Structure 1
Amino acid sequence: MTTVGFLYPGHSAEDDYPRIEMLLDSDIRLPVVHTDIGEDAHRVDALLQMGADQRLADGVEELRHAGAESVVWACTSGSFVYGWDGAQDQTRALAAAAGLPASSTSFAFAHAVQALGAERVAVAATYPEDVTEYFTAFLKAAGIEVVADRGSGIITAAEVGTWEYEQVLELALAGDHPDAQVVLMPDTALHTAAYLPDLEKALGKPVLTANQVTVWEGLRLVERKVWAPKLGTLFASRE
């Protein structure tokens, strides 16, 4: 059995994780521990507080007791808002607190794009434009070309968590660009686990979503490979 642990801020789309566990259809377990979200706001000052080292460290003991072999901070905005170097510091502090390999959703996106062999991406984000720009800068620091980025102006994760398939599809289509090889949807508050094949079919290209890449990253940390095409192109390779 492989167990990957996740620190998830508040309550929005955490039910993606048991859904992904079911779709993996394997001996993989994905326990989730909820961190204190503080103020639910896609605003830089609030996001910096949300991703503070102590908030994350407070959840690691429960994940260790659950048998986690790696831990991922399942929050994109609460990691990329620190910038590339700051997000690395955040991950190192989390690894030290947990005594386990650690990462975050922001790095998961960078690694997943590289794993797909892509160089040009489009960003379809729920965030306000200024927060979306932080994600774009993070991707550029990873050597990824962002050919288009679209924010949606949504302030709270709670609102994002209510979105259903049609809204998710509309955002993906609006954020796509002809030059993009992959479309990235970076909010872990957005339900997407059930929609990945349909999104990729509609766009005609791979789609990377936050909770999907977060699980993939946790498995990558423990060198566990799994084939699960219902979770999109990222999980469809047998390599």
Structure 2
Amino acid sequence: MLTIRKKLVSDAQAAKVTNGKGNGKKFIVVHETDNTRSGADADAHARLQANGNSRDASWQWTVDDKEAVQSFEHTWKCWAAGTGTGNNQGIHVEICVNSDGDYAKAVRNAAELVAKIMKDEGIPIANVVQHNYFSGKHCPRNVREGKISWSQFLAKVSACQGTTQQPSPIIDTNKYRVMTGTYSTLQAAENVLDVLKHRFGWVAYIEQDGDKWRVKTGTFTGMDAAQAGANKIKTAKLAQVANVVAA
């Protein structure tokens, strides 16, 4: 079953990058992030939005090969479609295309998410459309270029209908941080900090430890999320050691 969680943008930030509330919720609009960088997964894009996206853009959901993360409730009229109708009546789903992810699995997860949204909001499959439908943009790129056809995607959505379940509630609400091992130079720590903040979209800090430096993240809710963050740091080869500590 698809893992679903929320990392909602604050109302103050949402007011800057949306047309406000009152979404007609008539369409589900499928996009791709077009961001192929390693680490540009659903968590990174959700954190980007939560921390204040520098672009005049917003979307409700980002989905990758592991999870779907919600950034805005469906009532917000996000800036994603390129037209007023698409923004004001669409629920927008971005599929990640990061090079270290499994695109085929991300597409399957997106189909499951779309089926769930259809059920929750009473939206027919005829109103599941591509970003291109509204603005003519070449998006979702991989679908439009035949990596998976649109008809195949809709077939996956149909197969998921009636099989989606509500996600289990998160039990562990404790806060944790991830702390790297030490770096011998400040520049090395700053290089890691730059990746965590600008590629992963995380809050992070540098702390001095004697004559060395280490990097510590902002907080994660739950041990599973924190451990996933630690693994992400190690997988990206940013640190050999990444420990989870209580916040």
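Every read-out reported here was derived from the displayed coordinates using simple, explicitly stated rules and does not represent laboratory data. Keep in mind that what you see is a predicted model, and the values were worked out from it rather than measured. Cβ atoms are built from the backbone, for glycine too; each structure is taken alone.
Given a computed value of 18.7, 62 for Rg and Dmax of the Cα atoms in Å, which structure among 1, 2 does it belong to?
Clearly, the read-out refers to 2.
Of the structures labelled 1, 2, which one yields 0.85 when FRET efficiency 1/(1 + (r/R0)^6) of positions 86 and 214 (r between Cβ atoms, R0 = 25 Å, to 0.05) is computed from its coordinates?
1
Of the structures labelled 1, 2, one was used to calculate FRET efficiency 1/(1 + (r/R0)^6) of positions 174 and 198 (r between Cβ atoms, R0 = 30 Å, to 0.05), giving 0.60. Name it.
On the way: 1: 1.00; 2: 0.60.
Label of the source structure: 2.
Which of the displayed structures (1, 2) returns the greatest value of distance in nm of label points 7 Å out along Cα→Cβ at positions 182 and 206 on calculation?
On the way: 1: 0.4; 2: 1.6.
When distance in nm of label points 7 Å out along Cα→Cβ at positions 182 and 206 is calculated for 1, 2, structure 2 comes out on top.
Given a value of -9500 for helix-only ellipticity at 222 nm (-39500 (n - 2.57) for each DSSP H run of 4 or more, over all residues; to 500), point me to the structure among 1, 2 it was derived from. Please list the in-between numbers first.
Working: 1: -12500; 2: -9500.
Matching structure: 2.
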